[in-house]
Structure I
C-alpha cells in the first residue's frame, strides 16, 4: 500500500511514536515564559567550556543524554541519529555526539533542522530500518552571531525586525511504539525564494516557505486549518507571523485562529528585549520538547502541524549579494 499522499506528503502506515524528549537551554531562555518547563537551564553561557562552539556541543550532549535517560536507553540501543546545527560542517553536532558511537546522519536545514530530523527519523522507523532513532539539534546565540553576523564585542544595534537566536538543544527518541504522541505524516518542504536580502529579518525570509509547506500539507491531506488544534511554525517571530497569515489568506486558508509560533512563545517581548522573537535550530526544538509534546501526550491537543522554518544562507552567499531562500518541513503529530 502506497504511503505517498498528494504531491509531496507521506502518511505513515505504522506511525512512529515519540517516546522521549528533552530540552536544555541557557539563562535567557530560562527566564522566559517557558522557563519552568525546560529539563535543564544552565546559568553559564559557556557551559563550562572555553569556546562558544564547544558550549553548543555540550548543549547537544546534555539534551541527548537526558532524553535517553528518561526511557532508560543506552546509546548502543539507538540505531541511527539524525542531527544538525547552524555551524559550518555541523561541528556542534559532530563533536557533541561523537562519544556516543551512534551511526549519524548529519543534517543542515538551518532552523528547520528539528523538523527535518524528525521527518527522516520517522521515515526510518516506519520503514523498518530502525527500532529506535534519535533526533537532535541545537543553536547558541553567541556561536551563531559570531558566524553569521558580528562578534559580540562589536556591540552593534539590532533592528526591530531581528530575532534572537535561542541558546538551546532539543533531543527526541522515536520508536515503533511506547509513547503517547506519534508522527502520523510529514510534508517535506521545498526551497522558496521571494528575493529577500535582509539577513536580519529572518521572519520575512522564511514566511513564504512556511506558507508553501502548510498550504501543501492542507491540500495533500485534504484538510482545513481547524483539522489541527495548532499549526505551529518554528521561528517566524512577530514579523513573519503576519506575513504568513496574509500569504495563506491569499491562497484561501485562514490560519489566524490556530497559528502559534515558537519564536513568539519562548521569550517575553515586553521584558526580554528580543525584538521580533526567537530563532535558531534550538527555538522550535526546545519548545516542542517542553511545551508542545506534553500537551499532545496529555490529550489537550489531539493533532498539531509542526513546521520548523529555516533561512538558507551562509556568510559567503550573503557577502556575494545573494537573497535568503527559506525552507520549512511539516510534521503531523497526534495524540495516541
Structure II
C-alpha cells in the first residue's frame, strides 16, 4: 500500500523546523511531500537543504486548505493520501496501525488517528480529538472534545471505531475515494471542508474510522488562532454552507433558520464581551452566505443525500443546559 504524507505549508518555516523532523523519522512506510501554497518566506529552500528526501510541490497561489490540497494531490500518485498539518508531531509506528485498518476492508475510505495536544500531551486536542460527530442542529463535536472542554487521555478512546468525520489536521484517505466524491470543496477555503468531504464519503456508502493505536500531537491554531476574526468568519459561514449542501430533506430550511438565530445569539455574546471584530465577522459570514446561496443550492441538487447524518440529541442542550461536558455523558 503506497502512502503519501502531504504537508500543506504557507510561510511556515518555523513550524517545519520544529515538526518536520518527527515526520521524517517515523514515516519510513511513506513518501513525504511538502505542498507549498506560494510561500514568501524561505520554507522551500530550508526544506530542500535540511530534508532533501522531501518532495516539493509548488502551488501557484495560496488557495487555502481546500484548493491547496486539491492542486497538490492531483500531482501525486499514491494509494493513500495523508493530509497532515504542518504543526503536527507524529510518533513511532504511527502509520502501521492505519495501514492495517485500511487493509481490513475496502469500504474504509478514511481514517483519523488519536490527536493529542502538543502543548499538553496528556489531553486531547481541539481539532479532531478521538473522532468527530455532528448533532441534530449540525454542530460538530468529538469524542474527547465538546466545545471548549478537552478530556484527559486515560485510554478511554484506545479503540478502533467508526466515526462521522475525520479531522483535517491528519486525514488519511484513499485516492480513489477522494477523487470519486469530488475532492475538497474549494468554496470553503479553510475550516469544516473536511466535514463536508466526510459527509459525501458517507453518502457514497463508505466508512470513516478512528484508530486510537496511531497517535499524533497537534499544536493547533498555527495558521489562524482561535481568536482570529478570520477564523470566526470562516467557521460561521462554512457551517451554513455545510448544512445547505448536505442535510437531507426539506427539514434543512428549518435547521438553517435555527442556526442563524443561534448565530445571532453568539454575535450578541461577542458584543457583551467587547469583541466587536468577532461580531462583525459573524455579520460578514452571513452576508457571504447569502451571496453564495444559489451556488450551494446547485451543489445540493447534484449530491446524493441518504441515511441518518446526525446524533438524535442537541449537543448544545447537553453541554450548556445539562452541563454534560464529556462524550460518555451524552
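Results, tabulated for the structure shown:
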quantity	calculated
Of the structures I, II, the one that -9500 was derived from, the read-out being helix-only ellipticity at 222 nm (-39500 (n - 2.57) for each DSSP H run of 4 or more, over all residues; to 500)	I
Given 3.9 for distance in nm of label points 7 Å out along Cα→Cβ at positions 21 and 229, calculated: source structure among I, II	II
Structure from which 18.6 was derived, mean count of other Cβ atoms within 10 Å over residues 69-76, options I, II	II
For percent of Cα pairs over 35 Å apart computed as 17, the structure of I, II it came from	II
Comparison of I, II - label where mean count of other Cβ atoms within 10 Å over residues 165-172 is highest	I
Answer label among I, II for the case where mean count of other Cβ atoms within 10 Å over residues 29-36, calculated from the coordinates, equals 17.5	I
Comparison of I, II - label where relative contact order in percent (Cα under 8 Å, 6 or more apart) is highest	I
Which entry (I, II) yields the derived value 2, 7, 14, 18, 18, 17, 12, 8, 4, 1, 0 for P(r) over Cα pairs in 5 Å bins from 0, in percent, for residues 93-236 alone	I
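Each value in this text was obtained by applying a stated rule to the coordinates, not by laboratory testing. Every value quoted in this text rests on a predicted model; they were computed, and no experiment measured them. Cβ atoms are built from the backbone, for glycine too; each structure is taken alone.
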